[in-house]
Structure P
Amino acid sequence: MPAAMLALGLAGADALAAPRQIEVKLIAINDFHGNLLSPGRSAVNTLVPAEQRTPVGGAEALAAWVAQLKARNPLNAVVGAGDFIGASPLVSALFFDEPTVEALNHVGVEFTSVGNHEFDKGPVELQRLQHGGCKLNHGEPDPNSCKGLGSRRPGSFDGAHFKWLAANVVDRASGRPLLAPYAIKSFRGVPVAFIGMTLRGTAGIVAPSQVAGLEFRDEADTVNALVPRLRRQGVRAIVVLVHQGGAQTAPSVVDINGCDGNLKNEDGSDSEIARIVARLDDAVDLVISGHTHAAYNCSANTVDTRSVDGHVLRSLRPTGLANKAGRLVPVTSANAYGRLLTDIDLTLDARSHRVLAVSPVNRLVDAADPLVGAATAADPTLHDIVQGYVRLAAPVAEAVVGSIAAALPAVADEAGDMPAGRLVADAQLRATQAGDRGGAQIAFTNDGGVRAPGFVSATGHYPYEVTRGNAFAVQPFGNSLSTMTLTSLQLKRLLEQQFPGCGGQTVQGIMHVSNGFRYAWSASAPACARVVDVSWTPTDLASTPPAVTGAAVRIVAAGQVLEPTRTWRVTVNNFMAAGGGGLSTLKSGQDASGGQQDIDALTDYLAAYRAPAAPYDPQAPALGTPRITRVP
């Protein structure tokens, strides 16, 4: 055989022997929270000035991105890591999040894990959103349900075309998963499994009544137990969709494709997602995470961004989170509210069915980005769905409820004091302060119950008229108020339960407190002994501005409760009253009385600041700030 022919023959043999690769594109989002409209501006890193950041997100921009990415590779899947619904803007929440489900059907989502907010209204409502049908109110369809703008016909609701996955959510009565634990999709004969889970701590951050009878199992144990089952089905490629996450904690510049600090907590301990990955079977190839509303890309192609002498330096560096075999596993998260998506190229071996490579990139959801085409046309069908719901919600959403003189962001200082949180707590105290409404003296609202961005003008101009839609964005849960009696000793225990290690608490979640109540806590003190000073001054919030009506009372001094049996009337929301957020002390409250919904308390309070009255001024001396102080 001539040498040339021999060479060709060997090359052909090598080509036949080489593994045939299959390229698959995964497109991932998380924590959408019903943001059918753009949530504002974002940027690729924190070096970009606010005025240069790009308008991002919204269902239409998301659909344009997904369509363009899918067009690049017919082998694809659109997936999610939970919290698609719940804590949503009014345009979705007013209609029981049916608009979000219909929009994401149109986007083309196929699989997503459940998140904690999927359980805000209980498992029955989640099943309805999965399978369709109208929301019933006293046996009759609710007038705000089944508008059907994105369903087959008006007056109907199709339910989700995508599958919610809940591998670690088990019905205690039956011992079976509430929903499908995983889904398998084949790409040219190669099966890829998607395991979906919420965080095992979901029961502690959802109203207990909504998750009664459900068990939330350990995330890593759940995955590892499923691996042999998937192996028996011939699956060698496994993607985990988990509603738990971390954040970049040691950066000088936060980049959406960074992994600074390798997702460790500020104290150097592993984040929750790192702890999960560290115990995962080596069979898992990729983890798509959420819950923390953070952007990170811990993979072999992570972008490292630094500013040195005013110059931006970008490079690639290998990162990932180590599994129990010590192998680095790619872990991603795409921020929240549809600002980003994760564009993932997955390379499969057609013979072994194993994953050969994973290449994720977080991208801003900007429809004008050259990556999707500067002239991307709006999807007319989706445009009609979204704008149809905007029109239906407008009479409620656009009603002015009050005005503010300056921004009240939902951002706490190092002590935990938050401008938006103070307003919400004051509104709840005002709603329950009268004797016939509970006789409250103090009000607390939980950290996670006040949503970003708070009360902030989109244009930056003040005074700013707050609409009901704005207010609902800050208080979207529909919780009702509850006023109960606590002793001074119980009050001290409640404050201590804000910090990890006390009373079963695992995370720090500092409550927002009402006018007249002040306390100091020590960052260095041991668990259950952090609160060093507490006082209360009687304040009438029915007057504008609030008026002090008596002398201050010392409740705790130098860490000691002064009158342990003295009683106080305390208002919280029903989530907290049932022990949500790890605040189990509240379950021991006595003589509880119900109250109005939190959103109604907020809008009623703001009404006192509606023109021609003076706007609410967060710097007014009568508001008694700061209310929370951190000491060494």
Structure Q
Amino acid sequence: MFRLLTTTFLFMALLVPLNGPEAKQEGSVPSSRYMGGDAELVKAPNGAIANAEVLEATPKIMYLEPTTEKVAEGVWCIGGYSIANTTVIEGEDGLIVYDTGDNNEEAEHIREAIEKISDKPIKVIIYSHSHYALGGGKLVDNPEDVMVIGHPTLNDTVEANLEGGGAPSVYGEIGPVLTARAVVQLNNFLPEEGPDARLTGVVPIGKPISFLPATVTPEHEETMDVLGIKMQFLTKFTSDDHNLTVWIPEKGIVLNNFYWPGTPNLYTLRGGVYRDPRIWRDGLAMMRDLQPEILLNTHTRPVVGKDEVMKRLTGYMDQITLTFDQTLRGILGGLGPDEIRHEIYYPPHLREIPENAQTYGENIHFPAAIYQYAVGWFDNDVTKLFKIHPDDEAERMVALMGGRDNVVAAAQNALEEREYAWAAQVIQYAYRLDPTDKEVRRLKADILRKMGHLATGSIPRAFLLSEARALEGDVTIPRLIPPTPEVIAESPTTFVDYFRVRIDPRKSQDTDKVLEFVFAHEDGQTVGLHVRRGIAEYLTDPADHYKKADFVLQLDGETWAKLYLSEVGLAEAIDSKAVELKQGNREELVEIFAMFDRYEPAKNIKIPSPDDLTHMGR
């Protein structure tokens, strides 16, 4: 990732404007760029076609090559080696390091940079949040000699992410879907060169890590002497990232993970836990009210000077506040999420804050998430109460528009008129009816590519261009990426529980049987599934269930992993003695297992290891 981050963005100084229909127009709002409005495209020497706005903004707010910047006496910011920065503070007899990189390789680069600053040993590591906490073991020679400080919930969160079945999600059962979406978001399907080339680095997959658990977990506003420096730890305002903000009064410094290089992801297209904008807002206000002289940030360049820090923090906070409050105002005004996302107005002065650039997510995607959390899916439009199936809708709309050829012609015309968002909606009707139609696939790819090149956010760019490339056959994007066999084998009972959601109610509607699983190599741990007329109830202790087991299977975690991933059939596992059927009829049990959905193996993608899954909550 270090190479991608540096070489890609070094092209920015050599951007070449593109002449043509995307030339900038006056009087447009940001969302209208997808309907022929304000846009200026440029071409970088790596061939990437992109919106000039994001490429102009990024160097101002991020380190794009390895950099060590001294921001105060005894305080340095190291950037460009990772997607995150590392802060180094010199204490009385050692160094304090804030964030350790994503993996061992990044940590080794960071350590080399630190050794050029000081020959003092690293004695304290502080984690800003649950990411960038995975290289600590490579920063130090003896972890036992180091104090590691983190949010009170950090250790449990990191361990859960490392042991989980996919990218962090509200429900672990759907982690494989979010993992698949996360690898799209993180540029894994975009090339290094050409018009669709990625503009930011990919998060490394499969690289070794060395997480050092936090040994000190301070409470909110707790003050500690850290190597002779008074530090106050602020934990109150946190989210799924488990942020730990640090205030150093004597230096006027705040270290934080609230101030980002670009509008923060109030919602991320990969999915995930709801991110309450009030937490972000209040965390920023907390820092602002400290009136710091220096703002040191996990991702973006330092902000130095009391007045500048006040201006930046206030403006950044105000954009988040405006998004949240105006969404609620829209709800009060009777608008639904599809209307609110187009109605929110951002005053021009907010664009004066460099970090308000929409270079990661885009503001238009946030209101719907807030709306659904606050109100639910129903937007008070009663015509949506009993909507027909999308395939049925597509069939009827295509007929209403005069048939498939008319739909294609209308989408092609919208493309030529640069009404890309409308063109995408129109062509989708024809695509739903026949996803194999080559002309429809080509046209949809052309439309999505135009939208991707116009996007300022790296996330929508990645989704749009990745799907365009998939439609053209250049990549295969899996619907889901299952957990690795090692993860399943490590915690087989968790995945017996997750297996329940794969039951087909049509196939199982007349079945009422209890399956008991005995994991002999896990100290005889026993769990069960009650397949009961359309559902599969998970049993933590089958012995206490009202219905006794009809089938008892004895196996180990490795075998269950193969069954769970559909790498082996149950009949084969029984015949090979990998599964010992202690009770019940073999043929009937095999028939019951066939009532559960099979996993379809992912193609053309490197499946992330357990160590990678903690990265995917960004």
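Which one of P, Q has FRET efficiency 1/(1 + (r/R0)^6) of positions 289 and 369 (r between Cβ atoms, R0 = 25 Å, to 0.05), as calculated from the coordinates, equal to 0.35? It traces back to Q.
Each of P, Q could give Cα extents along the principal axes in Å, but the derived value 75, 69, 47 comes from Q.
Please state which of the structures P, Q yields 2.3 when distance in nm of label points 7 Å out along Cα→Cβ at positions 257 and 281 is computed from it. Source structure: Q. For distance in nm of label points 7 Å out along Cα→Cβ at positions 73 and 505, the highest value in the series P, Q is held by structure Q.
Work out which structure the value 0.10 belongs to, where FRET efficiency 1/(1 + (r/R0)^6) of positions 81 and 409 (r between Cβ atoms, R0 = 35 Å, to 0.05) was derived from one of P, Q. Checking each candidate, the match is Q.
Look at FRET efficiency 1/(1 + (r/R0)^6) of positions 273 and 385 (r between Cβ atoms, R0 = 35 Å, to 0.05) for each of P, Q: the largest one is in Q. Looking at structures P, Q, which one was FRET efficiency 1/(1 + (r/R0)^6) of positions 89 and 465 (r between Cβ atoms, R0 = 25 Å, to 0.05) calculated from, given that it came out as 0.05? Source structure for this number: Q. Assuming 74, 53, 53 is Cα extents along the principal axes in Å, for residues 233-544 alone as calculated from a single structure, say which of P, Q it is. The value was obtained from structure P. One of P, Q was used to compute helix-only ellipticity at 222 nm (-39500 (n - 2.57) for each DSSP H run of 4 or more, over all residues; to 500), and the answer was -11000. Which one was it? Computed on structure Q.
The value 0.15 for FRET efficiency 1/(1 + (r/R0)^6) of positions 121 and 457 (r between Cβ atoms, R0 = 30 Å, to 0.05) was derived from one model only; which of P, Q is it? Only one of P, Q returns 0.15 for FRET efficiency 1/(1 + (r/R0)^6) of positions 121 and 457 (r between Cβ atoms, R0 = 30 Å, to 0.05), namely Q.
Read-outs: derived from the displayed coordinates by stated rules, not from any lab. Please read all numbers here as calculations on a predicted model, not as lab measurements. Cβ atoms are built from the backbone, for glycine too; each structure is taken alone.
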